[in-house]
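Each structure below is given as structure tokens.
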Structure 1
Amino acid sequence: MALTKQRLAREHRTLTAMVRIYCRREHGGGAELCAECRTLLDYAEGRLERCVFQEEKPTCAKCPVHCYAATQRERVKVIMRVAGPKMLWRHPILAARHMLDGFRPVPPLKKPKD
């Protein structure tokens, strides 16, 4: 995926790191993700590319637009619960930046032009 915007690229790196941690722990994955985790990450990447907020994107927990389907949203919550604490040790800068992003104000939704 070629995200050129810095904020979205960092969000992608954070999500990828969390999925890798989760897959290694729960599915015994090595360097490659299992098919289930790869599918979820591909889905999340597509959602990230189409985010209505783009560079002003808040963290998903604070976002007023839930663009994930309910089943994928629940799977990501599980991944974050498992991998989140480990992010502080394995990827401390990404973890810190993600925590700071949680303080970003939620931008207003832009109404589409008719």
Structure 2
Amino acid sequence: METNLKWDEFLKMDMRVGTILSAEVFEKARKPAYILVVDFGPLGTKKTSAQITKLYQPNDLIGKQVIAVVNFPPKQIANIMSECLVLGGVDGADVTLLQPERKVENGMRIF
């Protein structure tokens, strides 16, 4: 079922660019995932769980810029509190991270 959003509804979603500071295997997750800490500049750092283990290794993620929704309420996932949702294109178990095509300031708003 396809539903059209109104512009003011879209504007409620706060998507920002951030840089991954750390990535580690999320041992307590039910599905394979990493714990990421992402720097959003003036918004500070946020922690999240990301099921991106098929295409990425933790060391390759450090320093990579990503796009995330930063205004969802925090969500408990196993033993961490997820504070943002990193966005990616999903093809089955393969998740390709969304990234700016060039380096930009952390915290830049996405429209």
Structure 3
Amino acid sequence: MSLSIVPYDEIEKAFEANDSHAISLMGKDKVLFNILGKEGVYSQPQASLVLNDFFKRKPGASFKFFFKGKASSKGSFAIGKYKSRGSEFRVTIHFKKITSSFKIESLTIEAL
């Protein structure tokens, strides 16, 4: 199974651009977010607002995945590092395979 169907590049670009809308569109209809300990299940529009709030408080300088799990028929996960003005965050994303594409099922951002 090819990793190319997991949208790693698009997610990296969206995090670097602080594009909460693009990230939320890569999610399932309902996505579990845990951002700095605040957890909730959000629709795509709500997810975009929650991420946008994070990006306003912590505008990004860079984002790179440093671990990409093996894609399976059920899903995959990846871990990346997001840097913002002297702060670093670990971003863990779990993907669920839905038909032929991978959608974000959960996204966790924690301070390092």
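A value of 27 was computed for relative contact order in percent (Cα under 8 Å, 6 or more apart); which of 1, 2, 3 is the source structure? Considering all the candidates, the number was obtained from 3.
If helix-only ellipticity at 222 nm (-39500 (n - 2.57) for each DSSP H run of 4 or more, over all residues; to 500) is calculated from each of 1, 2, 3, which structure is the one that comes out at -1500? Of the structures listed, the value fits 2.
Using the calculated result -0.37, -0.43, -0.96 for log10 I(q)/I(0) by the Debye sum over Cα atoms at q = 0.12, 0.13, 0.20 Å⁻¹, for residues 35-98 alone, pick out the matching structure from 1, 2, 3. Structure 3 accounts for this read-out.
Every number here is computed from the coordinates shown, using simple stated rules; none is lab data. Predicted model only: the values in this text are computed from it and were never measured.
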